[in-house]
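Structures follow.
Taken together, the values in this text are just the output of simple stated rules run on the coordinates, not laboratory data. No experiment lies behind these values; they were computed from the predicted model shown.
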Structure I
Amino acid sequence: METKRSPRFVTAERAVEAVKSGDDVVLANFCGEPRYLPLALMNRASELTGARLFHMAAQGRFQSEYTEPGMDAHIRCATPFCGRSQSVRQLLKEGRADFYPVTFAGIPRLLREGDFKSDVFMLTVSPPDKYGYCSLGVSVDYAWGAIERPARTIIAEVNPNMPRTQGRTSLHLSRIDFVVEVDEPLFELPQSPITDVEKRIGGYVADLVEDGATLQVGYGGVSESVLYFLRNKKNLGIHSEMLPDGIRDLFDAGSITNGEKSIHRGKAICTFQGGTRKLYDWLDENPLFEMHPVDYTNDPKVIAANRKLVAVNAALQVDLYGNVYADVLGVNDQYTGAGGQLDFAIGCSLADDAKFVNVLPATADTGTVSRIVAHPSRERDNALASQIPTVPRYYSDYVVTEYGVAHLKGKSNRERARSLIEIAHPDYREGLSRQARQLGLL
């Protein structure tokens, strides 16, 4: 049963007075993050002790306040995905923040039942419709996990720039305690031109996508590059965490119809959005899309129910056994987090016709480091070589670099090593072969 409240219309500074010492505060994800509330909270940090702030890839400038000396005693960062934030990465290395090793699908349960109490939830919503319902807009993902604990206090920035999206996105105004009215652009993700390496990778991945396939495309230029090569495909569908800007061209070209999907036929399914204003405007009231909580979209059983699913995700490094490293540099530099990569790896493993694809350039640091490695323990001259796998070798399927495709599923260690060496940069193949022989892989 929904709890009816009488929302109070206040300033951001007044709203964050609801946060008490010892509270666990949840911030809406990614581009659904409110503009003013997090910074207003940081500005009164000296009045608090033992508060924690949970978020994934933070967008606002509030995150720089974390680095102030002693801030973690007042407001301590907690995250399962630091989104390459230099501030958050530094805090984690210094032991001044808490990292939760949980996949995207597991976050709602963490917020409903786990260690993080979800005392206060801060989010951005659209203005209410004539029935009093606001839309969660571009960030559904873990929102219901915080709302349904239930949160003691819900604080929302009501922003007319938030699109009204379809699916499980409606939150009645009476469920909000404090409303802060704003009229500011949502956070947007900068768009970069596709590189030559990304073009080659995208072309190889496109060859793996059959007509009638359902796509999941992970965050990042390398994985998103496949979209540029799918215009000649037919009857594609979408079941993904997010939709990149480039997806619109495939709808306009008639490549994506969602007409042959096995579930949610006729609808593109996702859980959050991050892109440009053009993407948000296109999503507004668009009946082609439905947004659902991430513990539904990323449930491996739901993922496996999608016919001919092709899941494309980026990696930092792959070893010759097939272990995929995607979220840590070295052993203690938490670059991102697992996100939904492992969710889709498991989901694809449950399906008969799915393809789990990991993409990465063959080298890093202007060609001085190979991203295909024999094993991290052998990378003595590369302190940033990831030591902790994100996806274990048992779920590995396809690995793609600009030099080709390695199909690992169902292959022996020897066959995997040989295939991965073939798609490594030519300058590193001889060294990888020598190490593989030392490890008994060749």
Structure II
Amino acid sequence: MSIISKTVEAVKALLEKPLTIPDYQRPYKWQPSHVNQLFDDLLRHRHKNSYRLGTVVLHRDPDSDVPEQAIVDGQQRLLTLTLLCSVMDKDRRQCRPWLLEQGFSAPVTIRNLQHNMAILGSRVNQLSEIDREELTDFLLHKCQLICVVLDNLSEAFQFFDSQNARGKELAPHDLLKAFHLREMADNTEQERLACVATWEDEVSPDGNTPSLHTIMGDYLFRLRRWTSGQSGVRFTRSEIDVFKGASLRESPYRYTDSLRALDYMVDHYNADKTRYWDRQQMVYPFQVDQLMPNGKRFFEYIRHYIRNFEQLFVQPKPELSALLSVINSYKGRNRTGDHYVRNLFYCAVLYYYDKFGDAELKKAAELCFFWSYRIRLAQNRVEVKSIDNPAMSSQGLLIAIKRALHPHEVLAFSVEPLAEREVKGTNVDGLIEEFKTKGYLQ
């Protein structure tokens, strides 16, 4: 492969190169969420000595006398960085981005450029003069991209494909692994290696524990979204911010004080030499819907809830065994819709257990069962929206658990009984019997 160069370039140096956007490139389509995420990342990391923003792939025609280089990969990011430089350095005294000379004809591109320029202008105007100067210096001189230049266009596309995992996108949990490892710059190499080793074990666990992606996507992601009143239909690459939070060593804000105090207390308790003789270890007191501490605690958070899932459903607690027997034995249990309902039930029980532990667990689990499986009985066809809407409802059981300060407040939640004529589900005889026994089917 004819790679002319592979260098690490500061944003200023790269944007001042003679870059062009070839006709085969798609329109500029970055949405406000992408722009705000980039701006927030820059604000969060602006005190670092350097910060990587990814890789760009360029093509330079060896037979041309023109020094221009065509963007094969990275157009969306480079155009957004150009907009940001233009907003922060309006007189172009510190940087003269070559892409500003590029003409644009696609209406979609023009509209998105104008919209995103306005968004960035608004964000920059909220900064003080000192913060703006600091951010400008950080963006131009300390933010970097890996720049790969090739002289053969077909090979440039091939390289682009290989950089994207040979055509397969990285899974959301892979992106989060990389993000939180970067947040561990101040941790020891031993700590980082330990996190990676444990993480790799969790990706494909043995036994009956679901995969890491399933635990994160079907349970933790949905609980974090639903308990904030938002949809949790599908965990994708665009939703990974759900598992990003505060960098405790960098955040100057008071809302992170309690997290910093916990972080300090747990680490120093476990490092105390007296722990050698009493063999006690303090586990970080996670809550599933808490603000995420970036870095090492993220990996611990995931492991903590994998253990909770195993304790509840893989080697089930006695309080859950009767219900799980019903769920695992009725005829229609393996349909897609029934898996959605089971997921809702598991989420509700996990959320309750996360907050109240074993206190009234059996009664709470029964409540979760009748609340979630009522959907299965009442509907002929269950889709993911069938669980998504009640799960994020302000009147739903999950929000009742979120607001409760005592188990009896959860147990006071009312599930409306079904009349037999309202049952539309098929192959649910075992569920019907359980509902009748407990008075939820009349």
Structure III
Amino acid sequence: MIKRRKFPRIFFGWWTILVTGIISGLGNGFCNSGFSVLFKPLASEMGFSRATTSFAVGISRLAGGLLAPITGWLADKFGPRWIIVIGICILGIGLVLMNFITSLWTYYIVWGVIIAAGNDLALTITVDKALTNWFVSKRGLAFGIRFVLIGISGIIVLPVVAWLVTTYGWRMTCLIWAAVMFASVPLAWSFVKQKRPEYYGLLPDGAETEPGAETDLNAMIDKGVEYAASFKETEFTLRQAMRTPTYWMLVIVWACGTIVFGGFNIHCIPFLTDMGIDPAVAAGMMAMMVFFTIPSRFLGGFLADRVGTDRLQFLLAGTFFFQALGIIAFLSNQTIVMVYVFLILYGFGSGAATPLRLTMGGRYFGRKAFTSIQGSTMMLVAPISLLAPVYTGWVYDTTGSYMTAFTIFAALAAFATFLVCLVRPPKPPAEVGDVHKFM
């Protein structure tokens, strides 16, 4: 039986994008880009080396990866709303606890485990599940808009965090941001639904239904399956997806991207300030880099909806190409001018990578086990996520420079560009499971 809800005339999925995009921007903006602002003050006060300070980020990536399959299964089985709300609360508690850390092990537990668990439960694949449920033909645009909102929030977050750290210190900044995250809980509860739109008498993308069909739940589910199939989307299980070469090639590609992203983004502001750039200016430069992710995020999602499934891989290859080009440009001429070129090209390339990967995942493997499949990918890449920022910090500690790490990043981005061009859509599974169990 359909559970009727009063929805606004605008398709409800667009409201979900708006709210989750802003919340994700505030949370991820602080925990990822914002941490680069906290990095030096925290390391200086606590007496940590850069490798030691980075290790907490590595732990957080590992913890998120190990938690991802469980998060994915819960989201696929029970829906995303409760998981998002609980995750935001855990994230807020972790940020409060950062105000009280006094040792290396408490720092690792709070930032590496508690904050990481909250962030990954609330703001990553669970939100992706919510959007994948509600969009099929417009999924690329949906993800593009979501990540544009995250990018805009990131541009706002970076200078705000830099000002807060300069004015109140990094401890109070964490406490203030905890209040921001707790304040977002009612929004998440109101604008994220547990189930697919079919459960509420709607079709994905706001597509029209035949009069009267929206009163029969089973009929709506079947209509939803037919609608997705019209865009050549097939429902895979996790086991079926893992049996395809496509799945494993995407894992390798994303592992390369994770090393580059995890290594550079955390050390971006330390790298800039080492060149003699004022911390506030460095934060502004990183915000500029985030700004250039915005057009590519939207453009990537927009084009993904207009490119055939068998051509999506070339869009993703382009994102890694721009990253490699930016790093190589700087390595060839290490001046302030080339730093700007580096940040612009890297930002433009990295911006579209995640929305395109998620769009490809939905297009290749369907909605049914989407989060479980993404979660398993995160688990497999987790050890690399642990090592990337630590290795980058170790390179600096031992050589006094980031150049060796940057050279490796350029090579990995170039390799990912080549490998992703070889990816092909998987063949449909021999047997498709009962979708009615995964509403």
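Numerical summary
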{"item": "Of the structures I, II, III, the one that 26.8 was derived from, the read-out being mean projected area of the Cα convex hull in nm²", "result": "II"}
{"item": "Answer label among I, II, III for the case where helix-only ellipticity at 222 nm (-39500 (n - 2.57) for each DSSP H run of 4 or more, over all residues; to 500), calculated from the coordinates, equals -24500", "result": "III"}
